[in-house]
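Some structures to go through are shown next.
Any read-out appearing in this document is the output of simple, stated calculations on the displayed coordinates, not a laboratory observation. Just so it is clear, the model here is predicted, and its values are computed rather than measured. Cβ atoms are built from the backbone, for glycine too; each structure is taken alone.
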Structure P
Amino acid sequence: MIFDDVKLKFLQTMQEWNLGDGKILDTLNYYDIENVKKCGGFAKECFPQALVQTYLHYCAHRGEAACQEKMKEMEELGWKALYQKPELLEGAEEVLERLSYSYQLFLITKGDQELQTLKISQSGLKDFFTRIYVVLEKNDHVFRGIMEQHAISPKQSWSVGNSIKADINPALRAGMNCIHVLTPSWDFEHEESQGEYYQVDHLREIISIIEGKNVNAR
């Protein structure tokens with residue numbers, strides 16, 4: 001995972017500088033989440049800023065003056081993670097190709113418009129989708145609005161994703177069917193479910209669920 005690799009590099013660098021304790025990544029996670037909350041969504045600056053803030057936090061803790069070059073190094077590490085080509089889950093292209101023959105597929109992703117558009121282009125999956133939406137935050141109003149725009153019934157629609165908070169609960173509140181894909185997700189995305197949904201370990205499993213229910217077909 002791209003962000004896991006970057007966090008490991010950050011941890012190693014902080015240790016080389018003799019900064020931090022056993023909670024460096026917890027501190028980084030705290031600043032990252034706080035930045036997202038302050039921005040009201042997933043602004044691209046949040047993660048690079050969190051790396052710098054964590055470095056400054058431990059400098060202050062040790063009573064050391066912050067180094068501008070090291071701050072720049074931390075920030076560049078964050079931007080590098082954001083602009084790397086996304087890693088696809090196994091079976092992603094196969095599943096999308098199969099479903100696109102019979103169903104309308106919509107991609108709803110949250111974050112910075114320019115950055116998310118780039119990542120979608122890099123993924124090579126863009127052409128499988130009827131429409132792509134980049135939003136600051138996923139909520140039931142977003143899901144309802146898209147279904148109304150395309151005259152789609154919630155009972156004949158599915159939301160598939162790895163975040164209970166962003167992909168499952170808002171869709172459940174909007175009356176949709178949901179499939180939770182068990183892959184690692186950020187702490188910010190953790191939330192108790194608000195209804196019943198399917199859960200799978202692999203993307204290929206969603207085909208039999210959706211086709212078995214025979215919903216959202218063109």
Structure Q
Amino acid sequence: MTIERIVSRGQESAEIIFSGGQKLRVSKIVIYEKAIRKGDDIDSELFSELLLLDKKVRIKERALLLLSRRPHGREELKLKLIQKKFEKDLVTEVLQSFIDSGLLNDKEFSILFYNDRLNRGKDSKRKILHDLRMKGIDRKIIDEIRVLFPDDEENISDIRKIAEKKLSSYSYQNKDVKTKKSNLYNFLLSKGYDYEVIRKVLAGIFDTVDD
């Protein structure tokens with residue numbers, strides 16, 4: 001097959017048009033790396049190689065776009081790419097190259113994620129670690145995070161502020177004390193706080209101590 005012309009399709013892509021009318025839309029990076037020019041003869045082997053290289057470049061570009069928006073762990077990023085219909089084996093290969101080059105690091109991501117969520121003050125340490133597991137972070141890394149950030153007793157005053165803010169919301173208006181306490185308990189429990197911590201917070205707010 002002979003390349004009849006190469007037409008730019010935006011900033012990143014181009015369309016290779018062959019003499020027989022076949023068209024192949026590829027990344028400009030692929031064209032540059034393979035030094036493809038108008039008039040080149042492309043055999044079936046090179047055509048197949050070109051397609052494979054293009055798939056990898058597209059995966060890399062999509063992965064870099066996702067990482068530019070916010071940090072990701074490997075499994076989370078892998079899932080998003082597969083959902084975009086990229087081939088699983090090629091996604092795994094590209095992400096491994098990211099890991100090898102330092103572009104992707106699950107431990108660094110976990111530390112950033114943990115600190116960010118903790119600083120927001122909306123979730124307990126236990127809940128944050130649970131969410132890391134749900135993102136596919138290896139248990140060994142989670143254990144390392146637990147060592148880096150010891151699970152000291154939760155700050156009662158900070159949790160009380162969260163509870164009081166929730167209590168002042170519209171959904172809690174016109175409810176009796178028993179219902180408010182029950183709803184607050186479930187709310188704080190969903191955030192991953194320990195029962196004893198919740199009990200102390202509720203006792204401080206309602207000036208009662210549950211048996």
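Side notes on the structure shown:
- If volume of the Cα convex hull per residue in Å³, for residues 124-163 alone is computed and equals 105, the structure in P, Q: P
- Which of P, Q yields -0.63, -0.98 [log10 I(q)/I(0) by the Debye sum over Cα atoms at q = 0.22, 0.28 Å⁻¹, for residues 52-91 alone, calculated]: Q
- Structure (P, Q) behind the derived value -15500 of helix-only ellipticity at 222 nm (-39500 (n - 2.57) for each DSSP H run of 4 or more, over all residues; to 500): P
- Ranking P, Q by mean count of other Cβ atoms within 10 Å over residues 44-51, the structure that comes out highest: P
- For the set P, Q, ranking by relative contact order in percent (Cα under 8 Å, 6 or more apart) places P highest.
- Answer label among P, Q for the case where semi-axes √(5λ) of the Cα gyration tensor in Å, calculated from the coordinates, equals 37, 17, 16: P
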